[in-house]
1. Hey, helix-only ellipticity at 222 nm (-39500 (n - 2.57) for each DSSP H run of 4 or more, over all residues; to 500) derived from one of P, Q reads -8500; which structure?
2. Where does the value 23.0 come from, among P, Q, when Kirkwood radius over Cα pairs in Å is the thing being computed?
3. Tell me which of P, Q gives 19, 38, 28, 14, 0 when you compute P(r) over Cα pairs in 10 Å bins from 0, in percent, for residues 109-172 alone.
4. For which of P, Q does distance in nm of label points 7 Å out along Cα→Cβ at positions 45 and 61, calculated from the coordinates, equal 1.2?
5. Out of P, Q, choose the structure whose coordinates give distance in nm of label points 7 Å out along Cα→Cβ at positions 77 and 101 equal to 5.2 when calculated.
6. Taking 19 as the value of relative contact order in percent (Cα under 8 Å, 6 or more apart) derived from one of the structures shown (P, Q), identify that structure.
Structure P
Amino acid sequence: MLVTLLLLSAALYISQVEDATPLDSPRTNDIIGVCKLGTTQAVTSALANISTGGNINILTDDLNTFKALLIHHSYEALVSLDFNLINVSSYQDGVWISWGQNGEGISGACVDFAVNSSGISSTVSSGYSVNVTTALEISGHYTTINGSFKQATLTCNVLNEGKPALARNMSIYYEDDGSLESENWVSVQSPNLTENRNGTYLISFTAQTLTPDDPLVVSVHCWDLRSIFVQANCTCVQT
């Protein structure tokens, strides 16, 4: 549903641009702008879907849908749009999902685009990349307060394309015996969360592990304002 709304809004924008631009004015630059807007929306929507368990092929499907809408609504110019899903470094078919145990989590998508628009008075070619990345960085410490009870404090940083961002929702879990060999995650109910409005969140809660000597392993699940999901695990430091 989300991708449909985004793509339809892009198609409507294309039509509005064409209606608002005088017939004797070049529209190719407007089409390039629409391409960048629409492809960014399509990549973002696909990543939100993939990061919550959707098929990785949705990225190609959404881009092909936008491409068809673009060509269908480009009445005043001949437009071609080609894309290449990045397959270098950590990316596979344009997608990078890395939710590690070291306090860092990444959900990203990167696609290269080439667009050509030929109008009555001008022809414009443009190449650009769309990189959508949500990252989560967490660290924490705890103090044993009574037997197997532990008072924990986490620092979580949310980033969009490397810049501080806000979270729509966060869920906190801890492993009941501090070992990931046989995982048994306990959901933290009503943690105390402080939002600093700069992408940094301070979260405190009380956890009970099976024995006092168990380390405290936590997992933070985060959805950003774009509905992209990312998670990260870490072992808290005892203080």
Structure Q
Amino acid sequence: MNIKKIALVASSILILWSCGNKKSPEQIKEDDRLDSLEQIRTDSLAIVKAKQDSIAAFAKFKKEIEEYYETVELRKKYIGFKYEYPKSTAFISVNGSPETLSGTDNNTWVVYFPQGDVTVISNKKTNKFENICKGKNPNLKYDVTAELSKLTGKRMTYQNYTDKISSIRYGSSEKLGAKNCVNKDCVEYYSKGNFTTVAFMEFNDRGDFVTLKKIASGKVARLNEY
């Protein structure tokens, strides 16, 4: 078979193939309709997922706020509480049997009460509660916010404030949110102490003052919204 015949056969095959695979206007229209439906389905799924994520994030945020204020109330009620009979029995009846956690040593009892969902740091020598929080937290032993929370609501000079919450002790502060904290609430995270504060910073002709408004363990970027 010469070259001309080969070319002719090839052209014929290509024409037949093109004709056999050419879609009718109805087929093209149907394919477009199906593509549109698939895109609508994909978009709908994305919207549903976004809503679900938003609901889950809101629920998580709400729970964090509730636990924050529950911890505040627990500390008011139980720091200094002497865990001895009959008070200990009454505490167990409400909060459940104690579960000793890691970090417990000869001086400190780190304990979780599952029924009340609370973690306690107790001094073994005095049997007094030194710290308490909502939730199971084996690292509560290293938390410093219970002691520092005593400063909440106190208007101090800037120097006095920084002396008590110093970067040497608790690490350099990292501003969470607004960087300009002049005469407004400032949210700061101290990495070494692993806590977040909300404080009102006053700078005026009468001097420089700070009022600690909130403090929480960990890095809590939205603490000012609690």
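1. Numbers: P: -8500; Q: -14500.
Among P, Q, the structure yielding -8500 for helix-only ellipticity at 222 nm (-39500 (n - 2.57) for each DSSP H run of 4 or more, over all residues; to 500) is P.
2. Q
3. On the way: P: 15, 26, 20, 16, 11, 6, 4, 2; Q: 19, 38, 28, 14, 0.
Value 19, 38, 28, 14, 0 for P(r) over Cα pairs in 10 Å bins from 0, in percent, for residues 109-172 alone corresponds to Q out of P, Q.
4. Values: P: 1.2; Q: 2.8.
Only one of P, Q returns 1.2 for distance in nm of label points 7 Å out along Cα→Cβ at positions 45 and 61, namely P.
5. Details: P: 5.2; Q: 1.8.
The structure behind it is P.
6. Values: P: 19; Q: 12.
Checking each candidate, the match is P.
FYI, it's all coordinate maths here, none of it is from the lab. Because the structure is predicted, anything quoted here is derived from the model rather than measured. Cβ atoms are built from the backbone, for glycine too; each structure is taken alone.
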